[in-house]
1. Quick check on the output: 0.70 is FRET efficiency 1/(1 + (r/R0)^6) of positions 54 and 246 (r between Cβ atoms, R0 = 30 Å, to 0.05), derived from one of I, II, III. Which one produced it?
2. Match the computed value 21.5 of Kirkwood radius over Cα pairs in Å to one of the structures I, II, III, and report its label.
3. Among I, II, III, considering only distance in nm of label points 7 Å out along Cα→Cβ at positions 110 and 262, which has the greatest calculated value?
4. Name the one structure among I, II, III that helix-only ellipticity at 222 nm (-39500 (n - 2.57) for each DSSP H run of 4 or more, over all residues; to 500) of -9500 was derived from.
5. Out of I, II, III, which structure matches 2.3 when distance in nm of label points 7 Å out along Cα→Cβ at positions 62 and 150 is calculated?
Structure I
Amino acid sequence: MTATRQKTMQIHQMTIAQFEKQFPDETACRLYLQANRWPEGVTCPRCGNDHVYKLETREHHWQCAKCGDTGYRFSVLVGTIFENTNKPLRDWFRVMHMMLTSKKGISAMQIFRVMGFGSYNTAHLMCTKIRVALGNAEFKQLVGYVEVDETFVGGKAKNKHKGPGGRGDMGGRGGTGKAIIVGAVKRKGNVIARVIENTSRETLDAFVRFAVSEKVSLISTDEWKGYNGLKRDFPHGFVRHSRDEYVAGAIHTNTIEGFWSIVKGGIVGTLHKVSRKYLPLYVNEFEFRYNNRMNPDIFGAAIGAC
């Protein structure tokens, strides 16, 4: 008997009551994961064979006869972040739901307290794995009207772009002890953000070429010298923040600044402290939530990335 097909149910910003109704037990969670992972029917994660056989003695397990001499047995969890976990899938779904419905994020400590896990490390590991998975979302270069900017987080110096403590100090490092995030956003579209080591021309140029299509209509930045090379290959305009200029016709960085306010609000106001080591993963999380803010099935998109 070949595996039957399941239909996914779109879920967006579920309330606790809706979550409990949709996922009352472990079986419901596994059925949802199956339907999300294999909407056209279960296929072998090794060879892609769609003629797999359900094991009647083990729920949510199948066998592929084409893999090896004795075949290959696999479960719905194989190849996902949930594989080899000692926590119920429903707990993973609960944690992910809390992360997705918190605009500015939720700390592992809060997850630990709400879920009642035996240790903080359990909550931290689950959140880390989910953030890694969210970074696997489909990537497309930005087109249209795009804004590029950097922001500085952490450290003891005051966050700002110009003057002492800004990106002009320490060779463009953004001040003592600070981490630097660069981002590009399409107006009314997606954002791409990455942690970088410095704001040099070479670093910023490499990021823009990675994130932005050559078919872009306009790239808007501020006057930082690291963006001077963009005009050679892109339509580029800038505003002079040092002169209190923030809009010049179609040129401004208001959209990316709005994203930075969400990121900083989450890191400072919710998470309180983020180490340099894990900062790229938190950026994954903020980027995913922002890019799926209009997605009618943000929960399904997150599960699909896992």
Structure II
Amino acid sequence: MSSPQTLLAEGDDRRLVLRRHGSPWPLLVQQAPADRRAFIHPLAAPDGDGVLTEDEPPHHPWQHGLYVGLNDVNGIGFWTEGRLPGHGPDGTFHPAPISPPRIEGNTAAWQVCSEWRAPDGGPLLRENQTWRLTDRGDTLRLDLAWTLTARVDLRFGQHAYGGLFLRMPWRKENGGEVRTSEGAGTIADAEGRRARWVALAMPLPDRAAGSAGMAILDHPGNPGHPVSWRVDNNLGIAPSRCIASAWALAAGAATCSRYRLVAYAGGIDAEMLGQAWRDYAAEPV
């Protein structure tokens, strides 16, 4: 069993690199390029063997590891970055520089704030991602508080996907597995269904042997919990409030959703993830 290690931060206000003390390799990289979507990539497997995320896969080039996007925000898309012909008008992302992270031993906390604008440049909402990484040795725990504040009256349309999205380096020839808290074990059974958590595991292209994976846990205080999930044919997953129904946010109002991600080596351990969700649910907000 590996032990947690002290985290070190490097980079600048557009690229935060977190690594373990004594390791030359990034454990996690938060990217916030000017006038582009903020995202996390790479995110390493907790045993240091392979990378769990993929940026701009050929099957979905607008996807970036671990990121956030939405569809139909007052009729405007914040998903395909204008890279899918015929998808309709696309808005733009404008992250502020990343503030210096807070490091305490094996934990690191930071924020990414972005303005989302309409195609004509008008502001629609302010997004705040508050992240906390905890290196637990055998697993990594990544907490997100995702806050949206409306700059104008907003309507979020019903859609098949949207929200926090995880793109792992799935390869058809390698396969992979999915499991939900409700026992679903296939894409067909998991897609669009409600669950407290959804987990993935798959061989990684740069991993020596065996699988590694990640799970996303939905906090019980989130709107619509347990949330409905996007599980696509390339094993990309997203807790998507918009699947169940449209929703609205008045100008000046805010909404916050919380998630915990757990990264692990090996296959999906449903018992471990069930306990992880119960521990998360019991923590004070």
Structure III
Amino acid sequence: MQTRLLDTLLDRAREYALLTRLHRPIGILLLLWPMLWALWIAAEGVPDLLVLFVFTAGVVLMRSAGCAINDYADRHFDPHVTRTRERPVAAGRVSPREALGVFAVLSLIAFLLVLLLDRLTILMSFVAVALAATYPFMKRFHYLPQVHLGAAFGWAIPMTFTAQTGALPPPGGWLLFLLAVLWAVIYDTFYAMADREDDLRIGVKSSAILFGEGDRLIVGVLQVLMLIGLVLVGRQFGLGIPYYLGLCAGAGLFVYQQYLVRHREPAACFRAFLNNHWFGTAVFAGIALDLL
């Protein structure tokens, strides 16, 4: 009896880990880097360790919660897409009710962590949960769900400023938030380009479908605007040469991503999406070295 119970618990734990994509940490990293950019800038160097712990744990928890609610929202779509048909909810190994429960529990744990911080940050956390809960449903209503995703991922930026400084971000902090939204449109369009044919077939909306044949050009323009915005952030916060060297490395990575998607092959588009982790790394390295 005990062995059977243990096997059942281990099986559910494995399925919940697959549900929350713990085996694919790219989403955690894409959420982590903008938060770290903002936290190091807000602290003008190494941040308060409690704030760093709460936000790093919160990134992991809320990204995992977002995956659970996403699979609940897409439970009727995922079985018809080759890349997603084996996800636990789509394959019937996790029930929709379980997915909602996982989302609720992880969100609650993240909220309990936020309670260790100041009142303003706690109030702002309700916006974070609302964005995470509603994003997966946006692809039914408009062609830019990536903007909603960017707001959900980027909301950690104003929260880090309030947690670290006790006040709302200065204009440069809000600009950084807008750039996080813009970056999400960039990398998630690559992701959507990989799924475009399946999305058209099942009726899901995305930026890749909206942009059509202009996808590479539009993403290229957005990449240039992203770099210009990051230069303005650097000027706003008085960052120096190491930061701009990081931006140069990031510009090179953007060029490489455009090279990858030149033929719009799904596998190459997905590689371009994954490569954005290194863009986030380059920008953070520049910030951290400059403020060292």
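1. The read-out was computed on structure III.
2. Working: I: 21.5; II: 19.0; III: 19.7.
Source structure: I.
3. Between I, II, III, the highest calculated value is found for III.
4. I
5. The read-out was computed on structure II.
Any read-out appearing in this document is the output of simple, stated calculations on the displayed coordinates, not a laboratory observation. Note that the structure is predicted; figures quoted are calculated from it, not measured. Cβ atoms are built from the backbone, for glycine too; each structure is taken alone.
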